[in-house]
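Some structures are shown below for you to check.
Read-outs: derived from the displayed coordinates by stated rules, not from any lab. Note that the structure is predicted; figures quoted are calculated from it, not measured. Cβ atoms are built from the backbone, for glycine too; each structure is taken alone.
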Structure 1
Amino acid sequence: MPSDTSHPWWHTGVIYQIYPRSFNDSTGNGVGDLGGVIDKLDYLSETLDVDALWLSPFYPSPMADFGYDVADFTDVHPLFGDLETFDRLVAEAHTRGLKVIVDFVPNHSSDQHAWFVESRSSRDNPRRDWYVWQNPRPDGDPPNNWLSVFGGPAWTFDEATGQYYLHSFLKEQPDLNWRNPAVREAMFDAMRFWLDRGVDGFRIDVAHFIMKDPMMRDNPLNPSPDGDFYKPMGEYDSQIHLYNKGHEDIHDVFRELRRIVDTYPDERPRMTVGEIHLFDWAEWARYYGDDLDELHMPFNFSLLHADRNAAALRRLVDQLEAALPPGAWPNYVLGNHDEPRLASRYGEAGSRLAAMLLLTLRGTPTLYYGDELGMRQADIPPDQQQDPWGRRVPGLGRDGCRTPMAWTDEPGAGFTTAPTPWLPLHDDYAARNVTRQRQDPASLLNLYRRLLALRKTAPALQTGAYRLLDDAPDDCYVFVRESDTQRLVVALNFSDAPQRITLPSPGRLLVSTNPDRDEEAVGETLALDGHEGVILTRAEGD
């Protein structure tokens with residue numbers, strides 16, 4: 001059954017995130033590249049059958065933050081290839097029916113970007129106001145108390161010009177001044193550059209940071225610095241970040257950005273999804289726009305750090321559904337390049353439940369490369385760590401979730417022919433790789449394949465309504481996905497103990513996390529093993 005053509009592709013599709021450094025090395029230098037992605041497109045389109053790939057940054061960069069410090073917004077770092085390689089990737093992806101989403105990094109540039117080199121050269125340089133410069137306080141201290149996400153003050157003093165510049169992240173990542181119309185137009189031109197090259201959408205990095213308080217007021221101190229359900233971030237949590245991001249006029253910027261994206265042809269509509277770490281649902285939902293005229297979707301990270309039990313997950317999904325503006329489309333994420341690996345958080349059996357949850361909830365799912373194999377968080381020795389955040393703030397490094405993809409059990413895991421990859425391989429790559437799991441019917445990879453294949457043909461999973469079944473056991477999360485032509489029941493047991501669930505009607509198992517049960521007939525009572533999940537359809541004739 002084809003996708004619902006009344007919905008845009010990102011409603012019915014599944015997005016797969018690729019961290020280019022770690023996906024596939026086509027040159028033998030130990031670092032993944034765009035040519036390596038091209039070589040594995042058939043894996044995305046045939047083995048998995050996802051709908052879109054999202055590429056983390058591949059731009060020219062001194063790599064202080066591995067590409068999120070961009071030195072040129074309209075080119076490709078030679079480490080990853082060149083513009084010709086990128087164009088070939090887009091063309092090859094489109095030939096396979098895959099959409100291409102690229103990272104857009106609007107909040108800051110590299111300190112080696114030509115714009116910042118000019119900006120810091122003198123106070124009267126025409127590009128001085130392209131970045132956020134402020135005078136010291138009378139005692140020489142920074143202009144306010146804002147902190148860098150990566151530790152320490154968000155201000156660095158420039159001796160040559162006698163002012164501080166703002167950097168919400170590393171000092172090598174100076175913040176652009178989005179209140180300057182010239183900056184705004186230059187960044188929108190960069191977006192047009194990639195849209196004209198055929199990209200299908202943008203993942204917008206730290207989208208809510210770009211507009212700060214114009215009065216530069218101090219942030220208030222945080223009386224509860226341990227955070228909500230989001231991971232603690234050390235010193236950064238000592239403040240309530242009221243003034244250093246998300247100022248009210250940010251919504252004008254996103255309305256303008258949306259107008260640009262919407263000018264591209266209707267026969268291939270483009271999309272935007274924003275990285276927005278907000279857990280006030282009402283504030284988060286505002287990024288859709290009052291008339292759904294801002295971001296197509298703000299990323300929903302609520303499940304990333306939720307307690308892994310049925311009650312907590314039910315509550316968060318209910319909160320999201322209640323917060324969505326009319327007509328807004330939800331989305332879910334369980335892993336990415338900044339978070340500990342899904343398999344390490346959920347465990348072996350829990351990873352199978354998480355896969356079923358992610359691919360059956362209402363909304364667009366984003367998968368992170370390697371999660372379909374159950375790749376675990378790697379323990380990187382201090383002398384091999386690469387992440388500047390982890391080197392600066394021990395314990396917060398992200399190298400462990402960025403290790404190379406394992407394709408085979410050969411030396412280099414089929415990722416590289418180099419003697420040493422840029423990060424160490426995960427310890428069990430010889431057993432946990434694509435080749436071996438593809439051959440094992442009971443593997444996690446083959447569970448993902450069954451789930452993705454069902455989602456591709458099931459209108460109830462693509463765009464159907466969501467309804468919670470309230471009379472399920474406390475340790476079970478049971479919900480209905482229903483379209484005009486199909487009703488499916490999803491039942492997930494988050495406990496060690498077997499559970500029995502009363503069903504609305506007899507059914508037939510389409511997919512179970514236990515592959516031996518696929519296609520089993522079920523009466524009005526469903527028996528679930530511990531940590532088992534199933535998807536059921538009505539029994540024939542019901």
Structure 2
Amino acid sequence: MTQPHFWWQTGVIYQIYPRSFLDSNGDGVGDLPGIASKLDYLRWLGVDAIWLSPIYPSPMADFGYDITNYSDVHPLFGTLEDLDALLQQAHQRDLKLILDFVPNHTSDEHPWFQQARQSRTNEKRDWYIWRDPAPDGGPPNNWSSRFGGSAWQFDEQTEQYYLHVYDVKQPDLNWRNQEVRQTMFDVMRFWLDRGVDGFRVDALEVLLKDEQFRDNPVNPLWKPGDPFYTRLLEHYVVDQPGMHDIMQEMRALTESYSQRVLIGELYLPLERLMPYYGEQLDEIHLPFNFQFVTMPTWEASTIRQAVEGYEAALPQEAWPNWVLGNHDRTRIATRVGREQARLTQMLLLTLRGTPTCYYGDELGMQDVPLPRALMHDPVGKNHPEYSRDPVRSPMQWDGSANAGFCPAGVRPWLPVASDYQTFNVAAEQHDPRSFLMLTRALLDVRRSHSTLTLGSYQSVEQESATCFVYQRQYADQRCLVALNFSAHDQVVTLPEQGQGHVLLSTHGDCEGLIPLSEVHLRGNEGLLIEVEASSLPG
């Protein structure tokens with residue numbers, strides 16, 4: 001008996017960085033009405049859900065991840081009514097809407113923190129994490145901020161340090177305090193009651209900290225030039241005991257609403273990631289699988305190893321997911337080049353599980369290099385090489401001024417890519433072999449073939465070290481995916497498979513029926529092949 005599948009299992013999620021999608025009011029910053037105006041494009045493209053990076057009121061020290069009010073919208077992006085309208089218009093088009101939920105920290109300008117820092121006896125004091133100075137007057141321990149420097153900031157007024165795992169303006173909430181938990185769960189209810197379809201939960205792995213505040217051990221593999229915070233192993237800050245109780249509460253709350261999803265941002269190795277599904281699959285629906293985001297080299301063997309390792313580690317009945325890029329990491333087309341990025345798009349959209357796409361990746365958008373003077377990211381201001389601004393550049397809609405992101409004469413909040421006149425939605429919609437049309441075709445085939453949404457996964461042995469071949473099977477339907485990660489022509493052999501129809505080539509042409517005993521792949525080519533039912537063995 002097959003289990004029914006939910007929309008978040010069969011669908012494709014599309015991440016929007018709201019500042020960068022479309023500016024509707026001419027202030028150089030993207031907004032909610034801008035997103036609403038492009039819902040038809042997203043429907044045409046073929047995605048099923050949109051996830052918005054934070055849109056809450058914020059001083060923007062970390063671009064919306066420093067929140068002053070969890071139950072409203074920043075005027076820069078519009079109003080609460082604009083969000084309601086976006087939600088309604090998305091649902092009319094059968095698109096789901098997922099919000100970012102940021103439970104680990106608030107802004108230091110949040111009324112809660114303003115109260116907490118008034119005195120050591122304030123009723124909100126224990127909502128945050130405060131410690132006395134060390135005997136020498138310095139920070140309570142050696143914990144590092146992920147944005148550089150100590151994770152502790154001395155507060156003159158109350159003569160204690162507060163903890164901030166991220167920016168100094170992002171004090172960490174104390175999730176061991178029951179009032180904090182219940183208040184944050186109320187925030188989730190506020191949005192679920194409005195009709196949002198779920199949350200991507202930010203920085204989940206650091207939600208609880210070691211109760212004894214022990215020093216983190218030194219990372220023996222750290223070398224100069226690596227990010228500052230990685231010189232220590234975050235042993236007492238990440239993935240602490242007690243996390244799974246919180247996740248179960250969060251899941252129970254979400255499940256009390258129909259068809260909602262919880263996605264967790266967890267940069268953890270597989271053996272520590274998988275427990276976040278929950279022993280009874282009662283925690284996070286989709287703990288983000290970032291292997292492709294963090295992969296140092298793109299080679300067929302490394303990719304196959306990652307896929308097989310992940311598939312083997314998944315708890316029974318747990319649903320897989322794959323991510324190629326996001327607002328924090330170098331774009332895939334910059335990492336591997338545009339030609340090979342077409343292959344990775346086929347990989348993302350044909351593996352088993354739920355894919356998450358990053359806005360602009362469907363166009364082959366690349367990082368936009370910036371001089372330090374134009375950087376906004378707090379990380380980049382101190383360490384330009386780690387700035388995340390280059391991956392957050394404005395969406396490229398057409399060949400007009402500012403790529404159609406904002407009106408001519410308006411300065412966009414970040415510069416538009418120099419090659420936007422070639423790589424934009426309007427131009428690529430008219431080129432059947434463009435990156436955009438390949439992505440749309442992949443999404444179309446995915447939607448029309450249950451094999452690709454629900455089928456099993458199995459890799460296929462190959463003599464060619466540069467090719468990764470796997471099959472997806474559902475009932476008597478079977479698809480093969482053959483990916484050549486080299487610039488040279490390769491031949492893969494599938495002697496047991498008979499014949500197949502080429503549904504898609506990343507090179508933009510299809511050959512129809514081919515024998516599978518010897519499949520020819522051009523350099524950096526991927527083929528999606530439907531195996532003829534009559535040619536299946538047995």
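State the single structure among 1, 2 that was used to calculate distance in nm of label points 7 Å out along Cα→Cβ at positions 74 and 514, giving 4.7.
Label of the source structure: 2.
Also, quick follow-up: Which structure, out of 1, 2, was distance in nm of label points 7 Å out along Cα→Cβ at positions 250 and 450 calculated from, if the result is 4.2?
Answer by label: 1.
Suppose you compute Cα extents along the principal axes in Å, for residues 418-481 alone for every structure in 1, 2: which one lands on 43, 31, 16?
Label of the source structure: 2.
Now for a different question. If you work out distance in nm of label points 7 Å out along Cα→Cβ at positions 162 and 314 for 1, 2, which one comes out largest?
Of structures 1, 2, the maximum of distance in nm of label points 7 Å out along Cα→Cβ at positions 162 and 314 occurs in 1.
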